[in-house]
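Next up: the structures, one after another.
Where a number appears in this text, it was derived from the coordinates with a stated rule and is not lab data. Just so you know, these numbers come straight off a predicted model, no measurement behind them. Cβ atoms are built from the backbone, for glycine too; each structure is taken alone.
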Structure 1
Amino acid sequence: MMLNPRKDERMNFVLYWADFVRNNSDLVWGKQQKRLIDSLMQNAKYFPLNAKEYLDLKKEKHKR
């Protein structure tokens, strides 16, 4: 059986945040979620492709 470190890392991340959400009030984890979403939206402003270009690129990559 081959170990997949990326899968393990993702699973640990999910488990960490599931525990965090269960053990903290909505106010606490909601602030964390807001900061993450705000950061993603801010970074999206600087993404070099528009939505159509991005989807076309993804489609092209999946054809190979």
Structure 2
Amino acid sequence: MNPFNLTTDDVVVIAAGDEWPEHLFRVSEVHEDCITGLAITGPLAGVYGEPDYNLIVSVHSRAKG
């Protein structure tokens, strides 16, 4: 399932959680249940993550291609 039709290098907005603020996240890989990549803003910038689709607030920008 890929409800946002994401591809590599798309940038999404990840919702705030108990331990992190809302931030931008660059997609590296798209999986059926989550995406992988790096946070690019906020205190987690540069940190690898595997957020589930339910944490995506919106698509910030699409990869150019």
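Quick check for you: by distance in nm of label points 7 Å out along Cα→Cβ at positions 19 and 51, which of 1, 2 is greatest? Ranking 1, 2 on distance in nm of label points 7 Å out along Cα→Cβ at positions 19 and 51, first place is 1.
Using P(r) over Cα pairs in 5 Å bins from 0, in percent as the calculated read-out, with 4, 20, 35, 26, 12, 3, 0, 0 as its value, let me know the right label among 1, 2.
Working: 1: 3, 13, 12, 13, 15, 18, 14, 9, 2, 0; 2: 4, 20, 35, 26, 12, 3, 0, 0.
Label of the originating structure: 2.
Match the computed value 0 of helix-only ellipticity at 222 nm (-39500 (n - 2.57) for each DSSP H run of 4 or more, over all residues; to 500) to one of the structures 1, 2, and report its label. Could the numbers behind the result be given before it?
Numbers: 1: -26000; 2: 0.
The read-out was computed on structure 2.
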